[in-house]
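J.: The next part holds the structures, each set out as structure tokens.
Rule-based calculations on the coordinates, nothing more; no lab input. These figures come from a predicted structure and were not determined experimentally. Cβ atoms are built from the backbone, for glycine too; each structure is taken alone.
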Structure I
Amino acid sequence: MDEVETVVIGAGVVGLACAKTLAESGREVVVIEQADAIGTETSSRNSEVIHAGIYYPQGSLKARLCVRGRRMLYEYCVSHGVPHRRCGKLIVATTDEEEAVLDGILAKARGNGVDGPDDLIWLSGEEAMSKEPALRCTKALLSPSTGIIDSHALMLAYQGDAEAAGAMVAFETPVIRGEIVSGRIRIETGGATPMALEAREVVVAAGLHSQTVLRSIAGYPNDAIPGQYFCKGNYFIASGRAPFSHLIYPVPVRSGLGVHVTLDMAGGMRFGPDTQWIGGLDEERVLEVDPARGEAFYAAIRRYYPDLADGVLIPGYAGIRPKLNPQGAVGDDFQIDGPAQHGVPGLVGLCGIESPGLTSSLAIAAEVLDRLSAQ
């Protein structure tokens, strides 16, 4: 049984941000990851967008941590040379009904502190289309503080900072079981080199698997573990030169932000994600994109980009969102439970960390540090 001060379970963008922050606080940190590399699941299968904090309910963790995290992330990217660009985003309405939705989005944004001239600007349809001639809309909100980022470069920077502060990352090391004993947390792992660790602190940042890991820890209260549901998001890549310089988002839908236009750091254009609820991570070809879904993409995109030509969409990639509530429910928020919530000293569980988790990663890590320090 090896003793260690702090174990972080999961080496996605949030787990690595936690490892960096905790190691820089002076803790001895070991990160254990079941895959053979960093960020192989949700962290590398998203839109790579730095969100402003517009959509989320006032007072939610998503709202608070996104606004704080966005500011922290831009500063970090500049200081560490992480490729990023403040390209801005247009949230567009194409009907009177959608214009009313934009009014609600603006009210949410103001409640979250996203309301300055650098954060959100009303545009008429003509003003929006003068910025983006390929666009068709009746009204839009411009978010100048929205941007794009190279997510893998960000994770490498977090990993480098964590290791420079003394942290160690162990890959191909899945958690088998755990146990809470005499104020300590024991974690047993499998893989090529099984380990038995006894830690004073454990942070469960396992993304799609966080609830599964928490259920495997004997002594952790099951009634503190939230629901576990999965929503797949498919992306299609467009061939040819992007006709947009901003990200283009329709008004949001119930389970996501709608099929939107995002740009990558190389200048490529992609559309997505859509929403496809799945029964579990073991479904056959769970990460494949069905080309037949492209028909619905064309219909959704042409509402605001009517000149999209036939045959330009190519199946790209898919990612899975960890949801806390089933299809049809509303109000999913991040769930960050520390000792004050579940009564287990030294343990913080992160569940439902979907978008804007990448944007919020440094703020989430600061929240984890606060909850561990407050016990």
Structure II
Amino acid sequence: MSKYTIQDIFITYGDQYIKNHNLSKEQWKIFNAIRNCGTKELGYHICTCEECGEEYFGYNSCRNRHCPMCQNYAREKWISNESSYLLDSKYFHIITTVPAELNEVFMYNTKICYNILFKATSESILTLSEDPKWLGAKVGITSILHTWGQTLELHPHIHSIVTGGGLKNNHWVSCDKDYIFKVQVLGSLFKNKFLSFLKHEFKNLILKDNLNDIKSFNKFLEPLYNKTWITYIEPPKGNPDNVVEYIGRYSFRVAISNERIKSIDNGNISFEYKDYKDNSKIKEMTITAEEFIRRFLLHALPDNFTKIKHYGLLSNKNKKNNIKLCRFLISKIISNEFISTISRNFNQFKCENCGSTKFTYSFQYNINRLHTN
């Protein structure tokens, strides 16, 4: 268990922070949820063992997706579900990111820009994978949005796990290389698609006064066409049954884990980060509590925004049928049908008195907190 937590920071320094800063609706929800998680403010629950009647008391968790204390169960449940869609295929890890010059545009237009990021990423991958010059088939994509860098600054990027093969005319086409297409080609196409989509949304964007006309905005974007946008394509990620574990770790991360917080002292917060510019060395950074909270709240996602999306063979519309067909076609090639063997341990709670795992739950919520938050 971590010695220091984000909750500690919010409790200790949060009141002073909200006196000096205006929080958005989403930021207020995150702030209150994390500060009150696992406390009497959110009410309590009683678990009653169905076998022996033993009762256990606990405070309710906030279940907010930005809370580092509430992600384990959600991750395990998601991994258990997604493992049923695995294919006996190699998988590639692709990362697409935007330059820092666009950070301010993202800050004031989060939902529009994050949607564009997803769209530009998925369309680029699907376009290239279906090109006969590369794979020449439709692949499956699971894309996960991350908005932070190691030091909590805004750094929007998407991690995509892509099947190393796809469907073409009801045939399975396998990728026999350590890359599905050239990273430089992906970077160029992604850049052009993103900027095109962003221009298309110009009338809906909140921009600074000096960018409020289309000519000024286009001039602002012009240098970005000549810049190399950072993209990565990592080689296949081991065996198929490890892929969903890998995805799960990315899917349910928050901006910073409690484990990385090393000290809370005198209005300052020290935390560990990985310096990718210096051979990924682990270093320590100290910033004020005010700056820490500001950076953390930068990553508030819009209400009801989906941060994990599926495309191509894995799009929700035809996902189950596509997976059945792919498994059948792959099994004909490798002479045995792949069946996922992943088993999940949900750390199921057991009665200390009799060892039963069957419980009846009753919840008591703090109605006043529910209305005000």
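J.: Here P(r) over Cα pairs in 10 Å bins from 0, in percent was calculated and came to 4, 19, 27, 25, 17, 6, 1, 0; which of the structures I, II was it taken from?
T.: Values: I: 5, 24, 33, 24, 11, 3, 0; II: 4, 19, 27, 25, 17, 6, 1, 0.
Only structure II yields this read-out.
J.: When relative contact order in percent (Cα under 8 Å, 6 or more apart) is compared over structures I, II, which one is greatest? Provide the component values of the computation, followed by the final result.
T.: Values: I: 25; II: 28.
Structure II comes out on top.
J.: Let me ask something else. Using helix-only ellipticity at 222 nm (-39500 (n - 2.57) for each DSSP H run of 4 or more, over all residues; to 500) as the calculated read-out, with -8500 as its value, let me know the right label among I, II.
T.: Details: I: -8500; II: -11500.
The read-out was computed on structure I.
J.: May I pose another question? Quick check: 9.4 is what I get for mean projected area of the Cα convex hull in nm², for residues 58-153 alone, calculated from one of I, II. Which structure matches?
T.: Details: I: 7.0; II: 9.4.
Considering all the candidates, the number was obtained from II.
J.: Looking at mean count of other Cβ atoms within 10 Å over residues 258-265, point out which structure of I, II has the largest value. Walk me through the intermediate numbers first.
T.: Numbers: I: 21.2; II: 16.4.
Going through I, II one by one, mean count of other Cβ atoms within 10 Å over residues 258-265 peaks for structure I.
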